[in-house]
1. Given a computed value of -20000 for helix-only ellipticity at 222 nm (-39500 (n - 2.57) for each DSSP H run of 4 or more, over all residues; to 500), which structure among 1, 2 does it belong to?
2. The value 19.9 for mean count of other Cβ atoms within 10 Å over residues 108-115 was derived from one model only; which of 1, 2 is it?
3. If Rg and Dmax of the Cα atoms in Å is calculated from each of 1, 2, which structure is the one that comes out at 30.5, 107?
4. A value of -0.36, -0.50 was computed for log10 I(q)/I(0) by the Debye sum over Cα atoms at q = 0.12, 0.14 Å⁻¹, for residues 60-155 alone; which of 1, 2 is the source structure?
5. For structures 1, 2, which has the highest computed value of mean count of other Cβ atoms within 10 Å over residues 12-19?
6. Name the one structure among 1, 2 that mean count of other Cβ atoms within 10 Å over residues 20-27 of 11.1 was derived from.
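Taken together, the values in this text are just the output of simple stated rules run on the coordinates, not laboratory data. No experiment lies behind these values; they were computed from the predicted model shown. Cβ atoms are built from the backbone, for glycine too; each structure is taken alone.
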Structure 1
């Protein structure tokens with residue numbers, strides 16, 4: 001499948017709330033997932049939400065293994081997460097650097113809950129339920145935000161921690 005164009009910050013689709021998936025284990029869903037994985041891999045992403053490629057469905061994928069954009073991060077399991085629900089397991093908020101394929105070339109420090117429980121479904125309709133912490137939790141929260149029309153700069157508290165990668169990390 002071809003690598004899809006990733007919508008950039010400012011595109012109206014990225015500002016909308018995505019619709020729940022109602023049909024699992026379908027050729028259409030399989031096709032969407034292939035496009036998402038191909039696109040994420042081609043751009044060295046840690047995750048991707050369906051709205052980023054113009055599909056208004058509550059679908060996210062994520063996986064971090066030997067990613068050049070995140071060289072010091074513990075692996076995050078390869079996951080298809082559909083219709084996700086998040087529970088916060090800590091009141092602790094941790095600042096961490098984030099980037100986004102929809103905000104290319106920029107990074108920002110974003111406060112995120114450091115320990116969460118997420119629940120949703122895989123592409124076959126099987127329940128997924130996990131506890132995640134640290135970068136794993138950050139990736140899940142970042143991608144699920146896309147489903148609610150939120151990009152990471154909207155979560156930032158201090159815009160002096162926002163800039164181009166080559167300026168922030170020379």
Structure 2
């Protein structure tokens with residue numbers, strides 16, 4: 001059975017996870033671009049809306065690349081790097097917050113850590129060959145001529161061919177013959 005990447009069942013699990021991560025990345029990126037103020041307010045990161053928008057654009061670009069790529073492994077590793085950046089940003093904002101914002105940041109850190117685990121598993125599986133496309137050996141056609149028989153037997157084979165009337169060029173389009 002083939003998956004969305006044209007690969008067979010041995011790699012379909014890693015590619016299926018990569019595809020899900022791609023869609024998740026796009027959805028998260030759209031949320032970060034569309035509502036950065038709500039996110040920053042909930043996390044106590046007021047004034048960081050531009051940063052959240054930039055992270056959202058990164059998520060959308062990475063998700064799109066994962067979905068479009070024949071080899072999503074490098075793009076999933078890009079998600080892992082982005083997760084590290086997200087964890088550092090959230091961790092830096094954890095201090096000096098009220099208890100509600102600390103709770104929200106803790107939940108966000110846990111969620112990002114969980115997604116990071118999925119990203120790392122998927123990236124490793126794709127990089128270790130589980131995601132490599134099963135390739136058939138390339139066929140060698142150098143010894144083929146395209147003729148059904150050897151060329152020597154084909155010479156003159158159409159010499160006595162009679163073209164049916166409905167397949168001939170119309171009389172008006174045939175070359176003029178003086179004669």
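1. Only structure 2 yields this read-out.
2. Working: 1: 19.9; 2: 15.2.
The value was obtained from structure 1.
3. Numbers: 1: 15.2, 46; 2: 30.5, 107.
For Rg and Dmax of the Cα atoms in Å, the value 30.5, 107 is produced by structure 2.
4. Going through each structure in turn, the value belongs to 1.
5. Details: 1: 14.6; 2: 20.8.
Once mean count of other Cβ atoms within 10 Å over residues 12-19 is worked out for each structure, 2 has the highest.
6. On the way: 1: 11.1; 2: 18.4.
Value 11.1 for mean count of other Cβ atoms within 10 Å over residues 20-27 corresponds to 1 out of 1, 2.
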